[in-house]
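The structures come next, written out as structure tokens.
Coordinate-derived values only; no laboratory data. Because the structure is predicted, anything quoted here is derived from the model rather than measured.
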Structure I
Amino acid sequence: MANTSLELVQGTLDVLILKSLSWGPRHGYAVAESIGERSGQVLKVEEGALYPALHRLEKRGLLEAEWGLSENNRRAKFYKLTAAGRAHLRAEAQTWTRYAAAVSRVLETA
């Protein structure tokens with residue numbers, strides 16, 4: 001079977017992380033799993049990209065983090081959206097929707 005996963009376009013990971021956290025606090029691994037599941041396993045988030053992005057978003061004030069226990073009783077850092085993160089997600093989602101529609105129109109042009 002051919003590899004059906006896609007590389008994330010630069011800048012998409014942040015909005016995908018924010019969207020994943022809009023459904024509630026999660027630890028990093030659960031964020032990556034959520035993105036994979038909701039994309040039908042088309043989008044794969046590598047650890048080497050995920051954790052720097054989470055830290056960058058936290059530093060920008062879009063996420064807050066606190067330590068807790070994961071489902072398997074391991075210590076994990078749980079991230080949640082801040083009010084600024086929710087506002088940023090709304091703005092970015094609108095931008096991405098417009099962008100995707102524009103790319104689709106170009107690709108459909110004869």
Structure II
Amino acid sequence: MAKTPAERQRQRRERLKQSGTTRRDWVLEPEELRMLGEICIQRRPGRTPYSENEVIGLLIRKNYKELQKSLANTCQRCGQALPVSECIFDGENSCLLTTVRLKLAIKA
């Protein structure tokens with residue numbers, strides 16, 4: 001006997017749960033959704049476009065690698081390794097915490 005759509009969906013959710021996959025719902029503005037669609041197409045010219053999930057996953061992985069490289073430093077002023085939440089030299093140009101905080105801030 002054929003499975004109902006509800007049964008197939010339940011099995012699909014169970015497979016995703018067992019594999020450790022998590023579902024997230026995002027709220028995107030119309031302009032962001034348009035840009036995401038363009039990214040999907042423009043990142044694979046002449047081929048089948050990436051899915052939105054693939055693009056978001058790839059962007060997260062790429063950003064994570066860049067972040068880890070930026071955090072792999074030690075302050076020459078106080079000697080602390082990042083990540084660090086506070087430093088007595090915070091606010092000075094020679095403080096790594098100050099310069100990295102400005103560098104890592106997400107800018108539009």
Structure III
Amino acid sequence: MKTLDWTRDELVAYILLFAANSDFKEDNKERNIIISKVDMYTFQEIHDEFNNDNDYQGIQKIMTSLRQHNYESEDIEVLLADIRTLFFADGEFNINERNLLKSLERLFKTL
């Protein structure tokens with residue numbers, strides 16, 4: 001994948017949707033957190049795209065867009081903090097969420 005025409009908000013929405021679906025369910029609390037970070041139009045547009053992608057496509061899009069937007073370590077830390085907040089939104093931090101967080105931390109370090 002060479003380039004994407006995503007804004008930073010669209011990237012954040014996609015990453016948070018990816019994280020929210022790590023336990024195969026996306027609840028209203030998680031949606032509300034995502035919508036607090038981006039506007040409703042961006043959320044819906046990216047949600048539609050997310051629903052059409054598989055995990056491999058999602059990771060490729062995330063990594064491509066992170067590179068395009070020149071995310072640095074401080075940006076990654078903010079993003080990971082948002083992901084942690086999202087994971088705790090429903091009051092539990094289950095094994096799927098823990099595993100995804102560890103995987104994303106490792107993946108993001110490759111930037």
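If you line up I, II, III by relative contact order in percent (Cα under 8 Å, 6 or more apart), the top spot, with the largest value, goes to III. Which structure, out of I, II, III, was log10 I(q)/I(0) by the Debye sum over Cα atoms at q = 0.13, 0.24, 0.27 Å⁻¹, for residues 19-66 alone derived from, given a value of -0.28, -0.92, -1.10? Source structure for this number: I. With respect to volume of the Cα convex hull per residue in Å³, the largest value across structures I, II, III is given by II.
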